[in-house]
Structure P
Amino acid sequence: MGRIVLWADPRTGLPLRVEVTARGATAPILVTAFLDLRQTAPGPDAVTFHLPLDAEVTDQDAADVAGTIERFSPFVLPAGIAGLPGRSRVARAAGTFGQGFGLVAVLAFPDRFSRRSRAFLDKVPQVRGAWGEASLISTPLLNGLVFQRAGVAYTLAGTVPPRVLERVATQLARDGVAQG
């Protein structure tokens, strides 16, 4: 192992500079440091989100989704899906699966409650797979997949790549969910 030198703010512990030197080397191979650091709260302009003028916004009161799913969904999710262990269950048909930062939230509910209207389908990219056709929303931080199969609407969202959501969708389409 080489040598790592770390400079930190003694008050906050914030690393201010790091130097990594390879074994046998005399000079660092990596140096990173703050060039301009102010340890104060940022101004409101730096942390305020401003909607683009052409953004379409729908504002709704957030319902207790887990409570609603529990009341209206007769479905029961499995203990694990597509090799991902269950992490938490907020209702029989609502839970999270995965490990570490890789998390997938799954909802299963009667497809008559699905909001995949024609207007929605026209705006959101579609993908096809073993589950049929699904709506895919992909961002750098969070991805979502929504599809319907055999009377069940599934909503999958997570901090995993779309291919993991597709793997979960494939198992749900193949195995379905139990009724309870």
Structure Q
Amino acid sequence: MKNKPKILFISGSPRKGNTDFVLSQIYASVDSQDKEMILLRDENIGFCKGCLSCHKKPRCCVKDGMGKILDKMIEADVFVVGSPNYFDNVNGLTKNFMDRCHPLYETELVRKKKIILVFVGGGAASGTKKYLELAFFGFVKYLKLDMIDSFSFQALGRNDLKKKGVSKEAGKIARKIDSLK
């Protein structure tokens, strides 16, 4: 029997819309009981000051909610990160989260941890996937993460994915997550 991974879902959505909806559908479909969802909009996370003090020790000098998130990332085996597409890029909440992960850059604390990306944008899903994968390129590369896959959904109106239904796609992503060790 294989061990089930500890899964950390992170939503960069600023509202309860399509990104949160699809992540919640995947979350509900994942077999593992050891999972958690972080909604970045509910966290107190300041901006990176670019001081590089985290190069000396793997902690940020900004004392806010990001320290707790970094600890959870270190404990997790798999990250499922969702971001809406804003101007063919990740939105501000997601970018700020990525910047604040800098304390992990000079470490091996998340090396080889698996990451799955979930994107939602109003344009063609293929364009959203192309540009948001590019936006995550440095994050994945410099934290030495193991990129498993990315999935893109087309939705513009607040409840488009709820109306369309994504249970089949969410189930496929959940099965991929469940197959990870």
Structure R
Amino acid sequence: MPSREIKYKVVKRKIKYPRLELKTGGLVVVIPRDGDFDVPEFISKHKDWINNKQSLIKKFSRAKISLRNQALTKEGLREYIFILIDQFGTALKVKPKRIIIKNMKSKWGSCSSNKNLCFNLSLSRLPDRMIQYVIYHEMCHLINRKHDDSFKLLLKKRYKNPSQFESKLFSYWFALNKNSN
């Protein structure tokens, strides 16, 4: 059976090592600005990984999900996040230094080494239980920065099956970003 051609976009950035990104479904090959790089060979070498990821994306982008009928305002989202941070902070005995809400291209949230939490404004379209999971997940990073076993145990104190939430978030991501490529 002939293999199908993989479509991709090449982006040069100030990085040391090349990487593949499939954040919104389309393949982006990120390569170092300096030097010569054989993109077709790199894609050929990672063809199985790319095909597996694209199959997963196709599966998750077809999943039945329901977004809010009306997104929370930025201020409404901010208030809700602050309530959750107070609640989860008390339970986890942690407090972030700063909380930022902005449009993010590839994540629902992040936690910096300075203990600042940043949340994607797109959370405003998700159901409450998904927003709660993202906030709790990032609050757990105030205790443990890595996604290692101890981090997973921390998550499981509140969410028995975090992978279900992660899968659902993947589906939401593609539902909200399907026209971004």
To which of P, Q, R does the computed value 22.9, 68 (Rg and Dmax of the Cα atoms in Å) belong? P
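The value 4, 16, 20, 18, 19, 19, 5, 0 for P(r) over Cα pairs in 5 Å bins from 0, in percent, for residues 67-130 alone was derived from one model only; which of P, Q, R is it? If you can, show how the numbers build up before the last one.
Numbers: P: 4, 16, 20, 18, 19, 19, 5, 0; Q: 4, 16, 23, 23, 16, 12, 6, 1; R: 4, 17, 26, 28, 17, 6, 2, 0.
Of the structures listed, the value fits P.
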Note: helix-only ellipticity at 222 nm (-39500 (n - 2.57) for each DSSP H run of 4 or more, over all residues; to 500) at -14000, derived from one of structures P, Q, R, originates from structure R
For distance in nm of label points 7 Å out along Cα→Cβ at positions 59 and 139 computed as 3.1, the structure of P, Q, R it came from: R
Highest-scoring structure on FRET efficiency 1/(1 + (r/R0)^6) of positions 19 and 51 (r between Cβ atoms, R0 = 30 Å, to 0.05) (candidates P, Q, R) is R
With relative contact order in percent (Cα under 8 Å, 6 or more apart) as the yardstick, tell me which of P, Q, R scores highest. Q
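Every read-out reported here was derived from the displayed coordinates using simple, explicitly stated rules and does not represent laboratory data. This structure is a prediction, so every number in the text was calculated from the model and none was measured. Cβ atoms are built from the backbone, for glycine too; each structure is taken alone.
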